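Each reported figure results from applying straightforward, stated rules to the coordinates on display, with no laboratory input. Bear in mind that the values here come from a model prediction, so they are computed numbers and not experimental data. Cβ atoms are built from the backbone, for glycine too; each structure is taken alone.
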Structure 1
Amino acid sequence: MTVARLFGVRIVLSGWFLLLFAFLGAAGVLAEAALLFAVALAHELAHVAAARLCGLEVAEVELFPFGGVARLEGPLELDPAAEAKVALAGPLANALAAGALLALKGWEAMPSELARRLLEANLLIGGFNLIPALPLDGGRVYRAWLSERAGFLRATERAARLGRRFGLAIAAAGLLLLVLGVTSASVPAVGAFLFAAARKEEEQGPYAFMRYLARRREVLGRLPVQAVRHVVASETVPVKDVLARLAPRRYHIVWVVGRDGRLAGFAGERELIDALFAGGIETPLGAVLGPSRPGG
C-alpha cells in the first residue's frame, strides 16, 4: 500500500508491516508502532541518499517490520562495491542516530523515556539488518563480497539460503522463549518474516540473474578498459553454468575444451550472453563456437 511520496520516491507499506501495526495496536502500544515506522523510514531514506550519491535513482521503498527494500532503477548489482555502500548506509544511519540519542540523553535535551525507546528501535533495526542474509542489508553486503568470487547467481542463492536458516532459527528460538514467558509473539513473527522474505529472494534469483545479464550485455561495449579473467570449461557445459560463475567487475574469456581434452576455441562473455538469450539456458558452449571453431 502506497502511503506517501518523499523526494520523488514512493513509500509503500508491506503486508508484514501492516500486520505488525495491527498486532501492536491490539496490544495497545501504537506509540511503539509509530516509533518503529519513523526509524524504519529513516533507515530506508539513508539507502536512498547513498544510492543517489552513487548516481542511481530509487523508484520505490517498501517498508518491512525491521527495515525495508529500496528498489533502484539502475543496475546496482553490476557494481558490488556500490551495492555494499548502499546496503551499509541504513545500519550506519541507525548507529549515528543511536550515538546522537545517547549524547542528547546525557545533556537531558530529550525526555528520557522517548530517548530510550528511540535508542532501542535504532539498535534493533540497525543490528538486525546486519545479519548476513538476504533480504537484509548484511545479506546484500555478503552477496556483494561473494559475487566477486562465486558469481552473482551463486552469491544470491547462498545469501538467500542463509536468510531462510536465520529465519527458522529466530522463529524456533522465539517460540521457545514465548512458551517460557520470556518474550512476546513478535520475535517468532520476525523469524517467519525473514524466512518468507528470504524464500522469495531465492525464488526470484533466476529472474534477477536474467535481468543482471541483460544489463551486463548493455554495458560491456561501453567500457574502454576492463580487467580480464580466464575460465576453462568443456564444450558440453551449458552456458548458464559458466555465466553463473562470472564476477561482476571482470570481462571473461572462456577457453572451451573439446571431448578429447584439446582446446576447441575461445568464447567471450558477450557471445555467451547472446547465446543464452537466443538459444536458451541449456545451450552448450560448443554451439557458441559454431562450425568454424579451431581444433574441432
Structure 2
Amino acid sequence: MRGAGAVLGVDVGGTGIKARLTDADGLVLDEIRVPTPRDDPDALRLAAVVADLVARAHEHRVPGAVGLVTPGVVDDRAGRVVLAVNLGWRDVPVRDRVRDALGARGIDMPVAFGHDVRAGALAETTDAGGTLTRGSVAFVPVGTGLASALVVDGVVVPGDGWAGEIGQVRIPAGPHAGLRVEEIASAGGVARRSGTSSAHEAMLRVRAGDPVAAAAWADCVAVLADALVWTTAVAGCHTVIVGGGLAESGPLLFAPLEAAVSERLAGLRVPRLVPARHGDAAGAIGAGLLARQALAASGAGVPA
C-alpha cells in the first residue's frame, strides 16, 4: 500500500544527486545525496540509482510517485533529455529508463520528469505568496553552470525544452569573446578562473583581497548582469530570484550585481534581486511537486 501521499523528488546534478522523501503535508521524511554515475550515456546506471532510492524510501514510507529532474535541454512531455553535455546524454529517454528499472523490481508508480531549473523555479514560486505568483519572475541558479527559468502568472514557461539556456549563449565581443556565458558567470567559472577548488574558496580569497579571485568575481558579476538585464527587458521581470552556490555569498554578490543591473536598465523598471528560499534543495523540492502532480493525475489521490 502506498504511504499517505508520500512522494520522492530526485534532482540529478552534474556531480551529485539529491533525493527528498516528503509526506502529504510536505514533511521531510528522508534526504539523501549520492554521486551521479559517470560514463553513463544511456542513463541505465542512473535509472538503477533512482530505483535504489525508491527502495530506500520504502524504509520510511512507500512513495506513491517519484519526480525526476535533470539538467540540459529537456523535453518534459516526451520524458527525454535532448542534450546534456555534462552528463554525456544526447536524445536519451530517461523517464522510460527509470520506469523500466522500477518495473524490474516489481514497482509500479507514476514517474514525473522535468528540467532541474524549471523545477527549482516551481519550488521557489509555489506557496510563495505576494508578487511571485503574478507577472513575470525569473529564477537564475548560479551554480556549476548557468541557466534560468521564467515563471509567468505562476506558470513555468518550458519553451519546448529550450527556454532558459542563457549560459550557452556565446559572448560576442570584449575580453571574453567566443566564450559561453556560463564559462564566466557561474560558480564553476569563478572557481576555475580564480584557480580555486570551489566558488566558496574563491569568495574567501576575494574577501582577503586576492587580485586574481577579485578579477574573476568582477567578470562574473558583469557578464551575469548582462544576462539578467536582457532576460528582464524581454520578459518584463519584476523579480529575479538568484540561487545556486554563488548566491550564498550574500552582499558580496548581490551588492555589485544590483548596481550593475540598475546601471544597465537606466530608465527602465529595475527588478528586485532576491536570494532563493530553498538554496540547493530547490530542484529536489520541485521534483517532489511534479511527483505530487503526477500522483493526483494518476487517480491515486492524496489522502487528507
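Between structures 1, 2, the greatest calculated value of volume of the Cα convex hull per residue in Å³ is seen in 1.
For structures 1, 2, calculate volume of the Cα convex hull per residue in Å³, for residues 120-255 alone and state which one comes out highest. Largest one: structure 1. Here relative contact order in percent (Cα under 8 Å, 6 or more apart) has been calculated and equals 12, so which of 1, 2 was it run on? Checking each candidate, the match is 1. Assign the value 22.0, calculated as mean count of other Cβ atoms within 10 Å over residues 88-95, to the correct structure from 1, 2. Value 22.0 for mean count of other Cβ atoms within 10 Å over residues 88-95 corresponds to 1 out of 1, 2. Assign the value 3.3, calculated as distance in nm of label points 7 Å out along Cα→Cβ at positions 192 and 240, to the correct structure from 1, 2. Clearly, the read-out refers to 1. Determine which structure produced the value 3.1 for distance in nm of label points 7 Å out along Cα→Cβ at positions 72 and 168, calculated from the coordinates; the candidates are 1, 2. Source structure: 1. For mean count of other Cβ atoms within 10 Å over residues 144-151, find whichever of 1, 2 sits highest and give me its label. Structure 2 comes out on top.
The value -20000 for helix-only ellipticity at 222 nm (-39500 (n - 2.57) for each DSSP H run of 4 or more, over all residues; to 500) was derived from one model only; which of 1, 2 is it? Attributed to the structure labelled 1.
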